[in-house]
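**Student:** Right after this note come the structures.
Rule-based calculations on the coordinates, nothing more; no lab input. Just so we're clear, the structure is a prediction, and the values are computed from it rather than from any experiment.
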Structure 1
Amino acid sequence: MKLSTRGRYGLRAVCYIAENQNKGFIPVSEISEKLNLSENYLEQLVRILKKDGLIISSRGPKGGYKINSDLDKVTIGQILRSLEGDMTTSECVSGKYICNDKCDAYDLFTKLDYLINSAIDSITLENIVKHEI
């Protein structure tokens, strides 16, 4: 499993917002500048995160984005699923592709999916901000 730029950049942006939550709303221009990421691409990513209720926005001169709930309530899994979709190692495990016969690796893929999802669901933004991972 490999994260796309959508997942990597979006996760970096959300972590930046969380780390600077005490400043209020963080503008995309600041995130773009500090993380050296495309402002246009970040705008697309924050729209997805906002639609899924993970971040909120404010317009105006002091506008930008902030996390929609307490940092200990938002998991890395929620963020990655918002940006990437289901986190899975194989389409057969996710149900998107149905094999006629389960191969010998099916149980391995199932176990890997469980471990990956358990791991990303156990890490919160608070863990990231406090460097507790």
Structure 2
Amino acid sequence: MAKYLVMVQGTQTDYEAMRGKATPGSPAWNEQDLQAMYAYMGAINDDLSETGELVDGQGLAEPARIRTVTLGEDGKAVITDGPYSETKELMAGYWVLECASLDRVTEIAARVTRCPQPEGAPVYPVVIRPILDGAGDIC
């Protein structure tokens, strides 16, 4: 068994569309759209819990609520709020899964890609990253 991080992506404008505000490239979501998405993702979480493959999974707050901390030239922390709508896709949610194989995780990711959403909403890839086992298997 190995652990994997499975990530879904989104932008600030996607979050705004989910609040009912149509944006360039994304139609406004209504309550039925949101409920369909939540039910679909909830069913995935329930199934993964039943199989024992779910370690953790969370949706993340919109990008406008991000705080970025970098190291300034003077060695002090530089704190920036954002990024905002001009930012490309960021992680919108994730699962940490413990599965028997990469093929199994790929099956789960393929299921995630079929999450219902309004016609015309942007489609993003689901990204799978193996989690290192602590032995430092970087190479």
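**Student:** Out of 1, 2, which structure matches 10.6 when mean projected area of the Cα convex hull in nm² is calculated? Please report the intermediate quantities before stating the final value.
**Tutor:** Details: 1: 8.7; 2: 10.6.
Working through the options, I get structure 2.
**Student:** Sticking with this structure for a sec: From which structure (1, 2) was relative contact order in percent (Cα under 8 Å, 6 or more apart) calculated, if the value obtained is 43?
**Tutor:** Details: 1: 28; 2: 43.
Derived from the structure labelled 2.
**Student:** For helix-only ellipticity at 222 nm (-39500 (n - 2.57) for each DSSP H run of 4 or more, over all residues; to 500), the calculated result is -15500, so let me know which of 1, 2 that is. Don't jump to the answer; show the numbers that get you there.
**Tutor:** On the way: 1: -15500; 2: -9000.
Label of the originating structure: 1.
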